[in-house]
Structure I
Amino acid sequence: MAVPESGDTMMVIPIGDALDRPFRPLYDARPTGPNLLVLEGDPGTGPSLPLFRYGRNYDRSGNLHFHTHDYHLWLIEDTLKHWDENGSEETAPVLLPGSYVYQPADLLHAANCVTERCTAYVIFDGLIETGFPDDR
């Protein structure tokens with residue numbers, strides 16, 4: 001079942017249905033990195049509303065990075081840690097389902113799924129672009 005186009009039509013997707021859909025790698029070169037299922041928008045060209053899925057210690061987990069646009073994250077499955085450049089995985093709070101993260105654009109941060117699989121609903125305010133400290 002394809003995700004319906006948004007617009008003038010109401011969209012209802014039960015969480016069980018969404019979690020069972022196929023996710024694709026955020027970046028083709030990193031298939032074991034974050035994966036996503038786009039519910040609305042186009043993360044390659046502008047704002048989007050994807051579900052993100054992370055495996056335990058996913059590719060590049062724990063590495064500081066930044067995005068060129070703000071995002072809002074609500075964890076919906078399992079346990080995640082998220083921290084900024086002044087913190088660490090050891091000192092980061094444990095995020096359980098229902099936890100919220102606001103990540104401003106251009107600020108270094110890192111995350112790691114500390115259970116077998118984590119899934120989060122994420123609203124990106126613009127296209128999804130990732131950079132690393134060496135990119136600055």
Structure II
Amino acid sequence: MVAPLWPMYGVNLGTLLRTCDAVGACLAVPRLPWVPQALRTGNTLRQRSCVHWVGDPVRWLAQQRSARSRIVGVELTDESVRLADLPVARCRTVVVLGHEREGIPAEATSLLDVAVEIPMVGTGMSLNVAVAGSLVAYKLAGLV
């Protein structure tokens with residue numbers, strides 16, 4: 001499951017929805033007023049997609065963890081593993097994506113089983129949520 005729980009741009013949600021279809025995953029999104037329209041606009045597949053609606057992101061993550069899902073956050077931390085070293089998912093896994101400027105909130109990082117870093121050699125500080133989420137989803141699915 002790919003979970004952009006603090007989205008900033010609707011276009012990223014449509015891109016992630018398409019990635020989820022490609023790797024056999026579901027998308028988990030917050031119940032924000034603009035999200036349904038962003039998904040309708042971005043769903044170029046024009047078919048029903050697997051979408052889970054999330055009320056409180058931190059509480060939802062805690063529930064996923066209690067249900068024995070592995071929680072993987074795309075975030076720079078002192079313990080982050082490089083994307084290349086991330087093993088293929090062998091159990092139900094939730095990929096958590098934070099806000100594009102602020103990242104994953106501190107109260108949610110404590111729920112992560114692992115944080116993954118995507119190395120960069122350019123001058124940018126980070127990739128956008130759609131690109132980062134897609135890279136991690138493909139890696140966890142064992143498709144790259």
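Can you tell which of I, II yields 14.5, 46 when Rg and Dmax of the Cα atoms in Å is derived from it? Write down the numbers at each step before the final one.
Values: I: 14.5, 46; II: 14.0, 41.
Derived from the structure labelled I.
With helix-only ellipticity at 222 nm (-39500 (n - 2.57) for each DSSP H run of 4 or more, over all residues; to 500) derived from the coordinates and found to be -10000, which of I, II does the value describe? The partial results should precede the final answer.
On the way: I: -1000; II: -10000.
So the calculation was done on II.
Taken together, the values in this text are just the output of simple stated rules run on the coordinates, not laboratory data. Every value quoted in this text rests on a predicted model; they were computed, and no experiment measured them.
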